[in-house]
Structure P
Amino acid sequence: MLSERETQFYIGGNWHEPVNVMRLPVVDPASEQVIGHVAAGTANDVDVAAAAARQAFPAFSKASVSERLGLLGRMHALLKERAETFAEALVMEMGAAISFARASQVPFATEHIRVQMEILEKYRFLTIEGRTATVKEAIGVCALITPWNWPLYQITAKVAPAIAAGCTIVLKPSELSPYTALLFAELMHDAGIPAGVFNLVNGTGESVGAALASHPDVDMISITGSTRAGVLVAQAAAPTVKRVVQELGGKSPNILLDDANFSEAVAKGVLAGMRNVGQSCSAPTRMLVPAHRLDQVEELASATARAIRVGAPLDPSTDMGPIANRAQFERVQVMIQAGIDDGAKLLCGGLGRPAGLESGFFTQPTIFSKVTSDMRIAREEIFGPVISIMPYKDDEEAIAIANDTVYGLGAHVQSSDPERARRVAARIRAGQVHINYPAWDGAAAFGGYKRSGNGREYGVYGLEEYLETKSILGY
C-alpha cells in the first residue's frame, strides 16, 4: 500500500501526485541501500495545502467537543490496530530495533492521542469570573514540522492536541524518515478526518519548512528539531508574527548523588542515555558522579555498555540498531574523535562499527570518563550512543556543572533521599527533571529552557499552545 503513496501528498482530503518535482531517496540505515523515494514539495505545494487548511478552519474550529473526541477516538483505535505496520516502518526508515519500536516508539505515540482525549473531555474552554469571561479558541492553521528520531511519536504529540483544540494542520515530516507520516495520513483519512483539516506535504526544511514558517496563512508553527533549525524557523516566522513553539536540542545532565544506589543508577543511566541509539534530544548523556566513586562508576558503566547487543534491527534480540542516517553517523564519529582528541578517558566503544558489522550506520556504544565542561563532548549535542562521565566534588559543583550548558531540556537526579533529590531538582535549569528514573508520563509538560526551545508539549500544556485566549468584559 505504501509504495503507491510514496510520491504523493495528502491535501484537502485527497491524495495528489505532484508533477515535475524532485524525488528524495529514503535509505535503510541498516543496509545503506535506497529503499524508496518521496516527492520533494515546493512553496507551491505549501500554498495549496495552507489554502485547504484555511478553508477547513471555520467549520472545524466550531466542531463540538464530542465530534473532536470521536475523531481522536477513531485515530487512537486505528493506531493500536495498525501498530505492527508502524513498527515495521520505523525499522525501515530509521533503523529502530523492532523490539524498541513495538515497546516504546508506537505505544508512546498512541498514548499522546489517549491523553488528549482525556484532557479534552474535561477542559474548560469558557470560564467566567464576575462579569468577565475568558474564552479559549483554536489558534488557526498550524504547520507542524517533525523530526526523524521519533517520527510517529512527534507527529501524534503535535497532531492530537491540534485536533483537540479545533485547529487545522499542514504536516511536514522529516524527509529522512517519511514512511510513518504517509501511513499516518492514511490513518487520518480512514478515521474520517474532514477534508482540509489534516494535510501532508513531504520535502526538505529549506523548501517546505521555510515556506510554512513564512506563510501568511499559517497562524502557528511547531517544530521539533535541532536548535539551528528552530532558529531559522523563528526568523522566517517573525515577519508574520505567528506563534512559534520549538522543542530543540539538549545536553541533559544525570546527577548521581552520593547516597544513590550506584549499581542500579549507573546501569539505568547508561541505558537511558543510549535509548533510541542516543537519538533523543533529552537523553541524559552527561553522567555527573562523585569524584570518590569514579572508579566504581567506570566499571559499572562499561559493563552495561558492553552488554548492549548491536545488530540487525529486525532481530527481536537486538537492543540497538543503527544510527538513523549517514549524516548523523558521520557526526557521531566526529564527536567520538573529538572526545579522544580533547583527552577524555575512553572506557569502551570508540570509532568505527562494532565488530562483525561491516556495513550499515552501526555505532559502538561509547563511554568517556574524566570529561570536563570545556570539552566538546560535554558541550555539544552528539545524538548518538555516547555518554560522558563527569566527576564532581560536592552537590554545589554538581548543580553548577549540570547548569553549565546553553541547553535546558531534560535532567535526571538519583538519590535515596527524596527530599534531597527534590532540592537538587529545583535548582536545575531545565524543562523536565526526572527523579530516580520514573515511568514516562505523556501528560507531563515537555519543553526547554534556554536554547532548548520555547513553549511546551504533551498534556494540557500541549493543548494550550494551540489555543488563543479571548477576554469578554461585561459578559
Structure Q
Amino acid sequence: MHKITKICCIGAGYVGGPTMSVIANQCPNIQVTVVDINQVRIDQWNDSNLDNLPIYEPGLKEIVRDTRGKNLFFSTDVDKAIDESQLIFISVNTPTKTYGKGKGQAADLKYIELCARNIAKVAKDDKIVVEKSTLPVRTASAIKSILQNTGNGVNFEILSNPEFLAEGTAIDDLLNADRVLIGGDDTPSGQAAKDALSAVYLNWLPKDRVLQTNVWSSELSKLVANAFLAQRVSSINSISALCEKTDANIAEVARAIGYDSRIGSKFLNSSVGFGGSCFQKDILNLVYIARSFGLNEVADYWEQVILMNDYQKKRFADNIVSTLYNTVSGKKIVFYGWAFKKDTNDTRESAAIYIADALLDEKAEIVVYDPKVPAERIYADLDYLDTRSPEENRKLLTVTYDPIKAVEEAHAIAILTEWDEFKTYNWKSLYSKMLKPAFVFDGRRLMDKSQMEEIGFKYYKIGES
C-alpha cells in the first residue's frame, strides 16, 4: 500500500480549503498543500488576520491557525505541488453549463479537464488522483483517458471521493462524517490506491465509516444523496403552500410526519427554498444523465424538485407584492440575510438573489444586510443574472452593515437567512423606526408569530395562514 506523506489539492474553495485543513489537522505527519491560480484567494488563506479567510465556517479559522505553516500550506505554485505530491485532490468549480449541448443541466467540466492535462504534463512519477468536486457519472473515466494517454510512462490511479458537507457545519461534518465514500478500480493497483486514501481518513474516523465502492457507484451516490435531500425540502415546501390556504400549520405537519421512524425529522423545515452549490446542480446532472439514456420519465420526476423550489421563491416574492397593496415601486424593503443558509458566506443559488431580482423588476428599493456576505458578492450575484444593468442594480439595491439603521422608513423586512443574531434584535425598536403598517415576511420561520403581532407587525410566516 502507498504510504502517503504529501498531499496536494487543486482548488482552494468551499470544498478544498476546509477539507484539506481538517486532513492536515488530523494527520500531522502528512504535508498538505492547497493550490489555486487565484492569487487573491490564496492571499486570503495566508492572511495573518484569520477573520479574512475567504471561507466562513464555524471552527475553520481555529484549525487553520493551528496547522498553517506547519503541515498546511496555501500556494499558487500548482506545478511544484503536483510534482511533489503522491496524492492529488481535484477540487475545482464545476458549474452548470451555460452553452452548447446540455446547457442549463449538464456540468461544465472544462476546469476538471484543464487540471487533468496539467497533472499529465507535470507528473514525473506515479500519482493517485482524486476527484473531489461535484461531478457527473463517468467523469473519472474522462480524467483517466486524459492522464493515461500522455505517453510519459507515469501510472495514474483515479479515485472518486465525493464530498457530503453541509455548509455551516462543514468542519463537524468532516470530523464526524457519517461516511466517507472512496470509489476506484478493483484492480490490484486500484485497490492499493483506495487503501492508501482510506488510511488517510482512518487517522480519525472508525473503519466502518470509510466505504469502498467502484467508481460509478461513488459518483452516482453523491448526486442521488443530494437529490433525495432536495426532494424532501421541495416536498415539505409544496405542503407549506397548502397550509397557507387552510388552518394547518406547516411546523405541526412537519413535526407529525417527522415522528414516523420511516421518514425522520431532518430536512423537513419549510422555508423560502433551498440554495447552495450542490442541490440544484446535482439534480440537474441527474436529469441530464437520465435524459441521455432516454429515461425521460425519470428526468421529469427529478426536474419537478427544481420547479417546486423555483415556485416557492416566486410565491414568496409575489406575496410581498400583493400584501403591499399590489405595488412595491419606490417602497423600501430590507432583506435580513443574503447567504443561502446561516453560518456560511456562500451565496450560490441563494433564494435571496431571485427574490431580490423579482422585486427589483417591480422597482422596489432594497436594502440588504448579511453579517458575512460582502457588498461586492451581493452585486456580483445580481449582475450575473443579467436582468438589468449593473448601474441599475446599484441604484435600486444598497448594502448596509448596520441592520438597525437600515429599517428606518422601511415598509417591510424580509427574513431570508436564518442567522441566529436576527432573533436577538430589539424588534420593538425596529417597529418604531418603520413606516406603518410595518410588515415582516419571514421566509425562514425564525420568529414567534404571536410576539411579532403583539408588537404591531403585519407578520407573514411561510407555511401558516
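Here, each number is a calculation from the coordinates, and none is a lab measurement. Predicted model, so just to flag it, every value in this text is computed and none were measured. Cβ atoms are built from the backbone, for glycine too; each structure is taken alone.
Given a value of 5.2 for distance in nm of label points 7 Å out along Cα→Cβ at positions 25 and 65, calculated from one of P, Q, which structure does it belong to? Provide the component values of the computation, followed by the final result.
Numbers: P: 5.2; Q: 1.2.
Value 5.2 for distance in nm of label points 7 Å out along Cα→Cβ at positions 25 and 65 corresponds to P out of P, Q.
Once distance in nm of label points 7 Å out along Cα→Cβ at positions 33 and 385 is calculated for all of P, Q, which comes out largest?
If we compare distance in nm of label points 7 Å out along Cα→Cβ at positions 33 and 385 over P, Q, the biggest value is for Q.
Among P, Q, considering only distance in nm of label points 7 Å out along Cα→Cβ at positions 161 and 449, which has the greatest calculated value?
Structure Q comes out on top.
Which structure, out of P, Q, was mean count of other Cβ atoms within 10 Å over residues 41-48 calculated from, if the result is 19.2?
Of the structures listed, the value fits P.
Once relative contact order in percent (Cα under 8 Å, 6 or more apart) is calculated for every structure in P, Q, which label goes with the largest value? Mind dumping the intermediate values first?
Values: P: 19; Q: 12.
Evaluating relative contact order in percent (Cα under 8 Å, 6 or more apart) on every structure, the highest lands on P.
Identify the structure, out of P, Q, from whose coordinates FRET efficiency 1/(1 + (r/R0)^6) of positions 9 and 345 (r between Cβ atoms, R0 = 35 Å, to 0.05) was calculated to give 0.10.
Comparing all candidates, it corresponds to P.
Which of P, Q yields 0.80 for FRET efficiency 1/(1 + (r/R0)^6) of positions 169 and 273 (r between Cβ atoms, R0 = 25 Å, to 0.05), as computed?
On the way: P: 0.15; Q: 0.80.
Source structure for this number: Q.
One of P, Q was used to compute distance in nm of label points 7 Å out along Cα→Cβ at positions 73 and 305, and the answer was 4.1. Which one was it? If you can, show how the numbers build up before the last one.
Values: P: 5.0; Q: 4.1.
Label of the source structure: Q.
For the read-out Cα extents along the principal axes in Å, a value of 64, 60, 41 was computed from one structure; give its label from P, Q.
Going through each structure in turn, the value belongs to P.
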